[in-house]
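Please go over the structures that come below.
Readers should treat all values here as calculations from the given coordinates under stated rules, not as data from a laboratory. Since the structure is predicted, the reported quantities are computational estimates derived from the model, not experimental observations.
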Structure 1
């Protein structure tokens, strides 16, 4: 079992989910990748590649 620890890990997982048609999960993973990216323009690019509303819930 692999662990997701870096933005690149989350982005790769998001791409895999998108390919398999799991767009909601892909968006959540992309949001996490964007959160782990210090460059705001790169974070915006990540989110634009996985469009859709955020599905995150605040506690």
Structure 2
């Protein structure tokens, strides 16, 4: 799996984890969902990119 694959998988995982965190903290609605989802997706994408860089060294 290449760098794009890692980034995609971890971004989707981060999106789901961000939404789970939102619901566990008691937030709901479209605006908090967008904020938590975007933050989780970006963080997951960055993590996936770093993991792929370590595997290809």
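Using the calculated result -19000 for helix-only ellipticity at 222 nm (-39500 (n - 2.57) for each DSSP H run of 4 or more, over all residues; to 500), pick out the matching structure from 1, 2. Before the final figure, lay out the partial values.
Values: 1: -19000; 2: -30500.
Label of the originating structure: 1.
Looking at structures 1, 2, which one was relative contact order in percent (Cα under 8 Å, 6 or more apart) calculated from, given that it came out as 53?
On the way: 1: 31; 2: 53.
The correct label is 2.
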